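Read-outs: derived from the displayed coordinates by stated rules, not from any lab. The shown structure was predicted, so the numbers you read here are calculated from the model rather than taken from an experiment. Cβ atoms are built from the backbone, for glycine too; each structure is taken alone.
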Structure 1
Amino acid sequence: MLYETPALTSKDREVLESIDVMRDELRHQVVRTPMKWTAGLRKTLTANAIAGSNTIEGYKVDSIDVEDLIDGEQEVSASEENKAETMAYQHAMTYIQSLHDAPGFAYSVWWLNAVHWMLQGHHHPRKLAGQFRGHGVWINEPGDPQEAAYVAPDADLLPGLMDELVDWLNDETPGAHVLVRAAMAHLNLVNIHPWSDGNGRMSRSLQTLLIARGGTLAPEFSSIEAWLGKPKNTWEYYKVLGQVGGKEWSPDRDTAPWIRFNLLAYHQQSQSVRHRIERSNRCWIDLTDYAERHGIEERQITALHDAALAGRVRRARYQRAENLSNQQAVRDIRALSEAGLLEAVGNTKSRYYVPGPSFPAEVLEMVRRPVRITDPYEN
């Protein structure tokens, strides 16, 4: 028996309808926006998801550094351990994102184990990867290693529970909304806790895949992992998992608080993505106007756009984005630096560029202006 999907309250249904409207609007907004404008945003959202999910597990790499690691940069402010965790999660996330429209895809126990290997294989054999644990496991109370916050099912129960979960995942019978199903998949997998390590990230990855395969938005725009990685939300995440999951495997418990928590996450993440798209588009338009007035090449807007939104840009990233030769990219960045639009930071290997003294102040003011994210349950 798995944890069961609860009946939605009228307020839950109202919030869910609002999420659907926002996600549909976002889909149309992304389709209307030139690919060149959204390419960097897609990478940023993926980096935010990776950074957020790893932060929950105690691996801290700034999302800007995650973007650089995705681009192949190694000179970032992170330990080798954190780099390894980031790249493992990035490989798994890239694979998961590629499955959002894969025909004939089906969930299986061995598929889940394979993704777990992608996440945790670099720890094997010290920590078993790609196979279910053969022993009991528990989660400690934060700050108290002597007290168990949750005791997972015995190892001999895992095959039956995982077969039941896979059957449920593959059940195409019309029923719960895809966002609700994704939340329940997360809850059940994290509480079954089938592996020695990496269960949280696997559960969040599974939720992301179910959302992406729902078809409304591209997978980069679907994940709530960045939202979960914010400190106040991480605390609430553990709190509601403890409240709903109980101290041990107890699937007869009320799961309504978990669904409400996830609907809040979906809604606020959609708000955040909408603000990001609007800000990115406004930034590109304003920089285009500035470039036309000051004789800046159109391709150089890409470098300025990255510097404004991410706070910095690397020459190699700009070179790849515009498909330039090394010589041309160096010339372009040098020209922007000499014009005071960019300013170099760091030595040759780790050098990046931030907005310089002549960068249009109104653009920076616009992209740095805080946004207000509302709670749909309080409206």
Structure 2
Amino acid sequence: MKILHGPVNVGNQPWVLSRAERQLGASSDVVARNDTWLGYSADRMLSPKNAGFLETAIRSAAFGLTRQWRYDVLHFYFGQTFLSPGFPLSAPGSLLSRTSLLTDIVNRLSSLDLRVARLVNKKLFMTLQGCDVRLADEGNKRNEWTMCAPQHCELYQRCTDELDHRRHFLIEKVLPLFDQVFYLNPELGHVVPNGRFLPYANVEIEKFDVTPPSNQGRPKIVHAPTTGRIKGTRMILNALEHLRSRYDFDLVLVEKTSHEEALEIYRSADLAIDQVLAGWYGGFAVEMMAMGKPVACYIREQDMMFVPDGIKRELPVYGLNPGSLVEDLASILDRRSEWSTRGQASRLFVERWHNPELIAKAMLRAYERPDSDFELVPQAK
């Protein structure tokens, strides 16, 4: 069985999962449209980092029309295929944004490869990662705290005016073509009713040495902002600024740096603050936990119905409420003596629930029998 992961390597999830599948004896490749500043790996990079959109789209489509058919399993990511565009179709001011009929026609053409794949008995899988399918308007109405709000995301108005239309098409017309659909953020369970929650598999655990937090000197807090405001970085910075008169700490912001360089910075940290609007932790938090670091994050309780009981029970992250960040962060700083123990629990949690070998075994079973239940069996404590 030959497995293809692509056309994007978001958060290094495709690469690490593919390597674990290889270690289990499967033939598994990652093919990415183009390189990015993060420097994630791929078995084949179709376009260089500085390639324009047109060149990247042509190279991607050429691969999708010719080479992907050599594989038995096509595992796609971020709501895209090799024939689908690498950016939302309805760009502001474009012809597509003004002509919904034309948008629908292009959308349907971009899923043509999936329909052909089903005709020739290819197995189709999709992993969704967030804004590829998150409905901004619905999330704004459902959640008290969310990135889907004008004050938290620069694209909110564009999402509600244009991009949610494309996401509805993805949910209603495209995702049903797949044998199984996974999502990494439990919030997506509200809009992808036939999907399954999948823990991150973005860390090759054996390559992550445990470097416990120090309990001496000024604690080093690390946060990794993304482009825009969706992690709630401004809220985090404001809360920490309020605490500077009461606590002595160093804050390190890791942004616009390669993945390898970022990992070097993470190793010297004592506490990680992840995101406070998404309602779940991201791949950055998994990397920090794999190093034995305590992590603080906002966990949205109403999304937990989509998370396995074992994960909910053992979740080691410090909970943050966006409405009381100052108080919550102060409480965590007051408990520095327990950070090392919390870091040990975090490493164990990653070994049990974010273990690429565990997830790859379940994925290979699903590839063999797409109609089977996807069940994770964690390693014993």
Structure 3
Amino acid sequence: MRARMIILLSSLSLLVPQMAVAASDKVVIGDIDDMSGVYADVIGPGGETAARMAIDDFGGNILGKKIELLVSDHQNKPDLGSQSFREFVDRDGVTMVLGGSNTGVNLAMATIAKEKKTPFFSIGAAGASLTGKDCTPYTVHYAYDTTALANGTASTVVKDGGKSWFFVTADYAFGTQLQQAASKVVEANGGKVVGSVRVPLGTSDFSSYLLQAQSSGAHVLGLANAGEDFTNSIKAANEFGIARTMKPAALLAFITDIHALGLSTAQGLYLTTGWYWDLNDKTRAFSKRFFERTGREPTMTQAAYYSATLTYLNAVKAVGSTDPDKIMAQLRRTKINDMFTSGGVIRPDGLMEHEMYIMQVKTPVQSKYPWDYYRLVRAIPGDQAFGALPDSACPLLSH
């Protein structure tokens, strides 16, 4: 009897770890983003909608359990983003996090992703350091970065005659990295930077900053900002007549920004994007469904939320587990072919390399239907847009 009891207890001890693994294989996705501030239109509630669309399209269940999505507003505060990430993992069992707008917040969350060994898809943040000096084994930078934006927009504007630049720059990590990347491209193409001014996030009155730009005598007004800060600076540049003497360069603009400005104000702007709703049949099909739910066309980053969610779920299905190291290995060996990109690859430094596009905003006469805002200038191959892997500053790579 004693021998049988020992055998029974031994069997139970073997089952406990297996039961724990099964319990941990519940898929819970966290969405940490600016849901109410200057970047809310960039992803925000629309990103949540896109992620839920992906979950529904996947079937709503995986590994025998319902897929959950939890949402938190980081309010553009790095400490709040970090706290939400930690609580999501420790309290709610989150297995993957979607990082929305704000490079500073995403850099803070990336440190928690490394600590908690949780796959982190940074989508709304632009800072290239996320897969450079600040890379982690669990960070995937998905839609675009400051390097690609500069290689697209800055090089195009310089080649179009915009040789001298003055930057109006968001005063945090995103603006710093975008200005640095754009300055490098401007100077490499024979242009020069004559000055810059840093502007606090969420500034409503850009007049004093724009007057400094105008007095510099520069040909180009380099806008190293985004969201409402970008639209407010463009509106002010037009209101004060600065846009007649300086050429605005939209270093990061989204379709929602152009919609808010109107074509009469935004016409002629060059911008770089990783995705456009009216690019092909796949993008249009997704956008039609998104529009039915939200009443607006999706931004590049909202589309990336959908793609990243499906990419993660497909990786979980492929490995049959939420084990983070197995998931990351699967992600790096799988090409991404969907409505967001064709042949996208997640490099060893965490960058999702894919084709980017230089667009020019149409005139009111050129636009033929609602949200018909962009003219494709040219496509940029992924390695040219983001830079080749051997040039990456990610310390995880052995150079």
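With mean count of other Cβ atoms within 10 Å over residues 47-54 as the yardstick, tell me which of 1, 2, 3 scores highest. Walk me through the intermediate numbers first.
Details: 1: 25.6; 2: 12.0; 3: 22.8.
With respect to mean count of other Cβ atoms within 10 Å over residues 47-54, the highest-scoring structure among 1, 2, 3 is 1.
Please state which of the structures 1, 2, 3 yields -10000 when helix-only ellipticity at 222 nm (-39500 (n - 2.57) for each DSSP H run of 4 or more, over all residues; to 500) is computed from it. Working through the options, I get structure 2.
I have 3.0 for distance in nm of label points 7 Å out along Cα→Cβ at positions 327 and 367, calculated from one of the structures 1, 2, 3. Which structure is it? Walk me through the numbers on the way to the answer.
Details: 1: 3.0; 2: 5.0; 3: 4.0.
This figure was derived from 1.
If Kirkwood radius over Cα pairs in Å, for residues 207-270 alone is computed to be 12.8, which of 1, 2, 3 is the source? Could you put the intermediate results ahead of the total?
Values: 1: 12.8; 2: 13.2; 3: 11.6.
Answer for the origin of the read-out: 1.
For the read-out P(r) over Cα pairs in 20 Å bins from 0, in percent, a value of 28, 59, 13, 0 was computed from one structure; give its label from 1, 2, 3. Considering all the candidates, the number was obtained from 2.
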